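Only the coordinates and a few stated rules stand behind these numbers; no lab work does. All values derive from a computational prediction rather than experimental measurement. Cβ atoms are built from the backbone, for glycine too; each structure is taken alone.
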Structure P
Amino acid sequence: MVEHYYSREPEVASDPKFWNTELRNHSFRFKTDQGVFSKSEVDFGSRLLIDTFEPPKIAGPILDVGCGYGPIGLSVAKDFPKRVIHMIDVNQRAIALAKENAERNDIDNVNIYESDQLESVVEERFSAILTNPPIRAGKEVVHAIFEQCFDRLEHEGELWVVIQKKQGAPSAKAKLEELFGSAETVAKKKGYYILRTLKC
């Protein structure tokens, strides 16, 4: 079986690396490793989502689905210290790294834990959910995540999704429109789409 970054327990040998970057005008030092998504840099799609995201008008916690080693959730947590950010991933190595990176970057308004999709999410409702979904897990998994996100959003809560056109942006947008009634393309760059929905 081919192992992917969405495997629960990566079997590839650990070979950690450290590097620095800037996100939302904050400096970060990240530890990454084999067996996690985009281990050498913040991937273009995640960075576009990070740069484009605007906090919701309503109060409440925010959820990062498929957090990996933490760039999306930690950058949002750093920028909005009065919000609690929940960060989930199925990959145990990624979760351990995200916890280390939160501590390394002095971020304490986060709750980081393992969850297969949203099955183990401890909070009932969120003001916003962000995700760079695991496209290679298949369309059924991605669409199931969208459905679960809809169920977990507050009234007037927002879902923000980054997805490449060639990896299913049109069908993702259609699914979001089916669930939410509408979906807005708030950014488009190098084949990546940032989709935003509002739960009415």
Structure Q
Amino acid sequence: MRLPRREFYTVHEVAARWGCTTADIAGWSATGNFDILTGIPPVTCGEKIIAGEVIVAAFDILPMFRRSGTGPLTARVHRVRPRSDTDWLLITDPVEGVEVSVADLLIAGQQVQRFEERNELFCRVRGGTGSVSPYDWVGMLQALTLRIHERGLPASQGELVAEMQDWFVEHTDGNDVPDERSIRRRITPIWRALTKAAEKA
């Protein structure tokens, strides 16, 4: 049994996954490539009560996406759009709008995957013989970097290999999953370098 694909990614996860900044994410969202979502408590928009999952406009909270990294972690929005609607709704109560956090800004998993496919972000890596590998090693290394950055090293290399194998399952619907030995071969140099650095610290 395996888990289904992820339904949502945070903007920070997507930025790390794509090797870009959150400012880039805001720009691509503003030009219609995908929606930025968040969750809000019940608010009044004219005669409607809106709550839960809504779309927010990237330019409405632009200071949160500064390339310099000096932007605020929260901002107030005064309009939202339910995913089922095409029109923006102004928040009339509370009059000060609703506060959203950058940590709670999401992108739907399907939109992330469509953007990756359209822009060929994870092209297959060519081997030394000129053949094309069936495995997304570049994507795995990006996921590995993000995992170590956010949570540090696990207790054992085997645990890290298992996590990366799970990553392949999650991102390929169970297809094109390399064996444990192949993953270990690519992770071992990184594991040795990082554990050696940790011992010296």
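Miscellaneous remarks
- With respect to percent of Cα pairs over 27 Å apart, the largest value across structures P, Q is given by Q.
- When mean count of other Cβ atoms within 10 Å over residues 29-36 is calculated for each of structures P, Q, structure P gives the greatest result.
- Highest-scoring label, criterion being Rg/Rh (Cα atoms, Kirkwood Rh), for residues 13-108 alone, among P, Q: Q
- At a computed 10.5, 32 (Rg and Dmax of the Cα atoms in Å, for residues 141-188 alone), which of P, Q: P
- For the set P, Q, ranking by mean count of other Cβ atoms within 10 Å over residues 45-52 places P highest.
- Among P, Q, structure where helix-only ellipticity at 222 nm (-39500 (n - 2.57) for each DSSP H run of 4 or more, over all residues; to 500) as derived comes to -12500: Q
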